[in-house]
Structure 1
Amino acid sequence: MKAEKVTVEFSNLEIHMGEFRNTRFKMKCEVVYEDLMLTMTGEKITARLHARNIGNCHLEKKAIRIAAMNFEIKQNDDVSVATGSIKLELDKESEAWYAEIWK
């Protein structure tokens, strides 16, 4: 699955390893879910999350919210490992993404 120009909100981040220090941020990005890997590629930041690290997934009105553990945040060449909440604002595609990620 692939979606472009998606607003992704990261919140309640706890950084376990690396130099990334934001605990909350938003970005517009391309989102791809392929081979159990969710990749969110923004202008300056890329986040990657394997399906085995999804603690929970909730369907909201026009988004899905994922509770994620030990996912990768890459900014420039610096890689950090974080745990927190990821909200994907997918509008009409939310139900299809929810079904694919949380089957």
Structure 2
Amino acid sequence: MGDDPTRRPPGAWPRDRPIRWRGVAGNLSWFLVATACLVVQLGLAIPVLANGDAPWGPLLALVWGGATLATAWAWITWRRWVVVPPVVTALAIWLAGSLGG
């Protein structure tokens, strides 16, 4: 009798299978990018708070707050659009800065 390729070796768990390194690398890279986006979004609070007394300060704070919630939601639910809210916030800060205060 030859070796049966479908038979598990002794001590193997029922769901043991080879590691798919491409999937591991993809999940790790997504986690790193998403975490960087979350950190950048939280870091954008500094320019928002620095310009809080400007006429557009409250609007900028609302944009930042909404974008932070969207970033956190995308990070928790593993959505690819996690990169969009920090870009929107940065553009809003740039626009507010270019309008002057």
Structure 3
Amino acid sequence: MSYITEKFDAGEVKFEDGAAGWKMEDGEFRPLMNDALEELFDAGLIDKACVLKTTEARFAHTVRIMQDYTSNYTGPSDEERAEARAAMGEGVEMVNVITGHKWRT
């Protein structure tokens, strides 16, 4: 039995509006990824409608997370700057590929 099927059998996979996922302690619903969906579908534990609903829910969840990240991004932390400088050297232009923010080490 795989990890995801064990979690399913234990009742840890939750359903919200037809989508399968994890219910976090803070109430956030995190839809399952494709590999987990495939395993559950192949095991006959969920149907195609659940796969489609979960895929839609995951896309919406990802969009929401990315919007939150970009609106709250204030630049690299001191720790990130130090790690980048140690890895890349001094004066290297870095780009946050999500926000497009550019900065130098």
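FYI, it's all coordinate maths here, none of it is from the lab. As the structure is a prediction and not an experimental result, all values here were calculated from the model. Cβ atoms are built from the backbone, for glycine too; each structure is taken alone.
Some observations on this one:
- Which of 1, 2, 3 leads on FRET efficiency 1/(1 + (r/R0)^6) of positions 49 and 81 (r between Cβ atoms, R0 = 25 Å, to 0.05), largest value: 1
- Identity of the structure behind -21500 (criterion: helix-only ellipticity at 222 nm (-39500 (n - 2.57) for each DSSP H run of 4 or more, over all residues; to 500), calculated), options 1, 2, 3: 2
- Test item: Rg and Dmax of the Cα atoms in Å, for residues 17-72 alone calculated as 17.0, 60, pick one of 1, 2, 3: 2
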